[in-house]
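So, here's a batch of structures to check.
What follows draws every value from the coordinates through simple rules; no lab data is involved. Quantities reported herein were computed from a predicted structural model and do not represent experimental measurements. Cβ atoms are built from the backbone, for glycine too; each structure is taken alone.
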Structure I
Amino acid sequence: MALTEKRSHFGIWKMFQTAIFVAFLAIVVVGVTVVRDIKNVDIAESVTVDIPEGAGSSVVADLLYENGIIKYPTAFKLVSRLGNYDGNYMPGVITIHTDMGYSDILNTLVVSERNTVKVVIPEGYTIKQIAETLNTAGLCTADEFYAVLDPSLYDYRFLDGLPERENRLEGYLFPATYEFVPGTSAQDIADTMLKSFDAVFTDEYYARAKEVNVTVDEVITMASIVERETNAEGERAKVAGVFYNRINSNMPLQSCATVQYILGENKPVLSEADTQINSPYNTYKNTGLPVGPIASPGEACIKAALYPEKTNALYFLLGTDGEHIFSETYEEHLKAMEANGL
């Protein structure tokens, strides 16, 4: 064999050895990094995650990855499978701490009874009522909750272009039953509620709002008024239709609910002085919608605001039977009032 040929083979062999060494080194580095993450996740502070009902290892791994808790979903699924955790995950809220590894997380996922606090936020609750509920539950003080209600702290599409006003997140803290781990920060609690709103307000709703030429904020404002005006499932869309008719006729909405929001109480009968309060929420003095939502509406009222019933009615009142009476003219409305002793 010629000398040049021997040198050529020697050079190829050296290149092959170098490539093998580099590949081995890369595997070692990746392996060490993966093992380090398995032993102790790299998060700066505790993170709360809500595990859905029936979630498997793939769903949970993706959820943890999306929340920046784990770096290697495949490794997490492998550890779960090898440890026989698959199929045993319990739904609910868990908190991942900075000193936890994959095994710690998996052990938390399969605990049947977690130390959580359940809070019920009914449809139609205001920020004030939500804050009081959280305070009573011992999760955070009302002041701590108010301090984190700055839209700039959160990144959600529906918060883009939110007008300047007091209680800017009013209407967006979605009403639902929540479970929080004691020690969950006020900001994480607010974020969980906003995340619930984000899940409910789908692309269909954004498209519908654009179709009828209203903003998301206007939709939620109308929905919140409907929420506070009626509890009857079959009336919501019609109540919304009446209010839109009044807006289109340049009539004030004259919603008692908006004045009650100003007063901070559900006053059964408003006085003349109440209806004359100088406030951008007073729909007796001002035409159109108030400056913002007056409560957190449920999805049914959001749908009603987006898909109002077509009606010629301009008035409604609560009858003695607990149902609303709708009228097309003021004369009809006066007769309905008289018939119901109003």
Structure II
Amino acid sequence: MSSAISRRLPLLLLVSVLVALVVYLQWPKSVTIKEKHQRVVSVKTVQIAQATFKDSVEAVGTSRANEQVFITSKYSDLVDEVSFQDGDTVKKGEILVRLNSREEAAKVKEYEANLAESVAQLNRFQDLFTKKATSKSIVDQQEAKTKAISAQLLSAKIKLNDLTIKAPFSGVLGFREISLGALIDVGDIITSLDDLSVIKVDFSVPERYLTTVAVGQLIEATNIAYKDQIFVGKVTSIDSRIDSVTRTLKVRAEIPNNDTKLRAGMLLNIEIIRNVEQLLQVPESAVIPIEDKHFVFVVEDGKAVKKQLHIGRRYHGFVEVLDGIKVGAKVVIEGALKLRDGTSVNVLENNT
């Protein structure tokens, strides 16, 4: 039996070698086909072009009206008339409230009568003095009396005028805090008045921006109430001091607000536009950082080509490209992590 096995051993070895040879010849081809099928990666691209790049400083500020005041009374008296409603728009000098002024009006008439009589008496004494029928001291006394009555009349007219409360400037009124017939005291708030034609906003920036922030620079402001709208204004003044605690510089800007969309007290996100340039930039999501270098994949002839970039500043999801790719290059923005240099790609339509 052992001699039979010995005779068959060369045949078994020959069969084994043939099987191995067939596997060797067939296996790489099937694996290669499978590998090629797996290496086609679907990606999305964007064509690179020159775009606007804004060099800006970001800050947060609170808006306030161009002019704002609480309307109060200088005197304690009864309210005779209220001429406005909540939220009314008023012009400068428009009457808002009349307080009880009958007593003051009577005093004005009394002083006017006294002044007329005193002036007439003064004229008679002056005529007599020219005829040397009276002394100079009597004329002087009457003249002093006339001046005193005139001063009393002026004071009475000022008080009478103050009992009629008017708008000090044009603007929008707040809530009415008084009622007809109410007794108000000195300093009681009647309502508020805001000039919203221009909105002022104060904000702070780090002191390192002192040399790059200047009066006249444009600002862009946004608020959560108006998500898709940008309000444009300009820097109007810069504080003369740096805050020694926070090491920040206070800046004030003004924003035209003719449509009165902005209100006092709103939180505004501010961007000071220091410079606007046209340059090459790529989406930040397309850049692959490896150690201290940056790469992107560019689609050329249906294949992904890995290219090194030299980048500059970053702005709102974009990166400035100093060198590495040119205008018109199709850069992969989705699927780059699956790629290797030379990988075949299937470019999907980018609907964004």
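The table below lists the values:
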read-out	value
Source structure (of I, II) for Rg and Dmax of the Cα atoms in Å, for residues 47-94 alone, computed value 10.0, 25	I
Test item: relative contact order in percent (Cα under 8 Å, 6 or more apart) calculated as 14, pick one of I, II	I
Structure with the greatest value (metric FRET efficiency 1/(1 + (r/R0)^6) of positions 135 and 295 (r between Cβ atoms, R0 = 41 Å, to 0.05), set I, II)	I
With mean projected area of the Cα convex hull in nm², for residues 239-310 alone derived as 10.9, matching label from I, II	II
Structure responsible for -14500, with helix-only ellipticity at 222 nm (-39500 (n - 2.57) for each DSSP H run of 4 or more, over all residues; to 500) calculated and labels I, II on offer	I
Rg/Rh (Cα atoms, Kirkwood Rh), for residues 87-214 alone derived as 1.02 - corresponding label from I, II	I
Kirkwood radius over Cα pairs in Å - structure with the largest value, from I, II	II
